[in-house]
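Read-outs throughout are calculated quantities, based only on the coordinates presented, and are distinct from any laboratory measurement. In this text the structure is predicted, and so the values were computed from the model without any measurement. Cβ atoms are built from the backbone, for glycine too; each structure is taken alone.
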Structure I
Amino acid sequence: MKKIANVLLTVFSVGIIASVLAGGLSLVGYFVALCIGGDIATEICTFVFKTYLPWVIRLTAIFAGFGLVGMYLNRQKSLTVSSEAQDNK
């Protein structure tokens, strides 16, 4: 189980990095559209908003799912509140 969890966490890590870069690429598209202006800029922004970003959001959700399953298999409790005194016992 540990090896499967490590593979899933690796896929999660690479996927989230790719998602962040893809989000930055959409920002570049908006800046290019801002510099160009006119009807072409409208088409670029429409493409980024209606076609490109939904795919980025879907892929990010899939990679987050890999991360959640990997954390579950590793029995990590990263979203729980605990004090250091309890952890040291």
Structure II
Amino acid sequence: MSGELSSALLIVVLVVTLANLLVGVLMWQRHDELAHRVTKIEAAQQHALSARETREIHERLASIEGQMITTTQLMRTIQEYLLEQDP
């Protein structure tokens, strides 16, 4: 009887050990996946523009657009002047 009890106990210990090993492997795999996802998110956040940076870009583009309009008007005025001066 004691031999059967020790055999059953040994089987229970082996099953629990295998279960712990399986859980450990699954937890390690999950940790690895999460670490990879966090790395991807951090990389994406580093490349993303903040609201302030986006606003500054829009302001700069608006400024450049205004400069281009002014330059275009100046060039037309010069062109008209030169055409009037052409004999």
Structure III
Amino acid sequence: MKNKENKIEAKRLKIEQQKIKDEEAKKLREDARILKEEELRIKILERQKIREEKNRIKLENIKSKELEAQKRREIRMLKNNLNDELK
């Protein structure tokens, strides 16, 4: 009888150990999934930051070109006014 009880207890322990291993494996898979999602989120944010930086640079270039064009117009206007005065 004692031997049978020991076998039952051993099976019960083996089942509990397997449950623990299964839970640990499930937890590891979940952690891996969360980590992968976080890495993807970071990549997306990095790409977004790069896009925003490129857009900022493009806007600065456009503004700079607009200022240069405005200065050229003003210079041209001043030259025309000066030429008109000299005539």
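For helix-only ellipticity at 222 nm (-39500 (n - 2.57) for each DSSP H run of 4 or more, over all residues; to 500), the calculated result is -37500, so let me know which of I, II, III that is. Working through the options, I get structure III. Comparing volume of the Cα convex hull per residue in Å³ across structures I, II, III, the highest value is found for I. Calculating distance in nm of label points 7 Å out along Cα→Cβ at positions 35 and 51 for structures I, II, III picks out II as the one with the greatest value.
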